[in-house]
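What follows draws every value from the coordinates through simple rules; no lab data is involved. Quick caveat, the model's predicted, so the values are computed rather than measured. Cβ atoms are built from the backbone, for glycine too; each structure is taken alone.
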Structure 1
Amino acid sequence: MQKDEGITGFGDLKGKKVIVGRGTTGELMMKQRAPEAEFIYVDLAANAVLLLRQHKADAYIEDSSTVDYIAKTYPDQLVTLKDVYSSDAITFGVRKDNPEFLRWLDLFASTYVSSGTYQEYYKKWWGSDAPPLHSIW
């Protein structure tokens, strides 16, 4: 969010220009919580950053790691709103005929988190403890 816009939640987005990715959980959340916002669709986070930096958009809805990093990179201009996060599952998509790769990905993700590497890298890149992860199985 633009630091100087006074946005404190979804209720403040009416009539504001909000960047979303088409077909994302962020787009769905915006349609449900702030349908009166003006949507600006982008395919790349870099384009969202450019629009925000040029003041051509008021907010960006995206995964917390992305917006946290962007706001940390431009603290003079951008902020995140911690209380507006959702808890949507993030997953890998794998072709049906490749069960070995699916098992490898599952093992990789499990090991990455259980070994502490997830927490270590999150703290390294975002400067705070990683949010808790909740498995859906």
Structure 2
Amino acid sequence: MRYLDRLQPLALFVMRLALGAVMVGHGYQKVFGGLHHHVQFVASLGLPAWTAYLSAFAEFLGGLLILLGLFTRIAALAICIDLSVAIAKVHFHNGLMGNGGYEFPLALAALAFALIFFGGGPIAFDHIRAPGASAKSK
């Protein structure tokens, strides 16, 4: 199975594309389509209203950074925190499966969590920006 090791860069790339695309889509709706409503919703959860801005921009800008593979670990950390709060405050009471459940945000959080530790891989701008970084992590 050693030949599969050579495909790890592709796996990280696919993880980044999947997570980044979903986060940009969700963040775009919040930032450009209803930031005021998102702020009201977050405040209704008992969280400070300003955290809604953090959440919306973590999703949108973090998703863009993940797609590019730029500052991947930091963006993944922001997304992982955002999704953890969403699970705890919005989805958890609905259970794992079903309408409003936390299965989807949990899967996205798991992708973000993995990217925190693995980074963006060699098919990323992080690799161009700091080429020795991925070699040091091996």
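General observations
- Comparing distance in nm of label points 7 Å out along Cα→Cβ at positions 33 and 73 across structures 1, 2, the highest figure comes from 2.
- For 16.6 (Kirkwood radius over Cα pairs in Å, calculated) the corresponding structure among 1, 2: 1
- Here the criterion is Kirkwood radius over Cα pairs in Å, for residues 1-48 alone, and among 1, 2 the highest value is seen for 2.
- Highest-scoring entry among 1, 2, by relative contact order in percent (Cα under 8 Å, 6 or more apart), is 2.
- Sorting 1, 2 by distance in nm of label points 7 Å out along Cα→Cβ at positions 25 and 113 from high to low puts 2 first, with the largest value.
- helix-only ellipticity at 222 nm (-39500 (n - 2.57) for each DSSP H run of 4 or more, over all residues; to 500) from the coordinates reads -12000; which among 1, 2: 1
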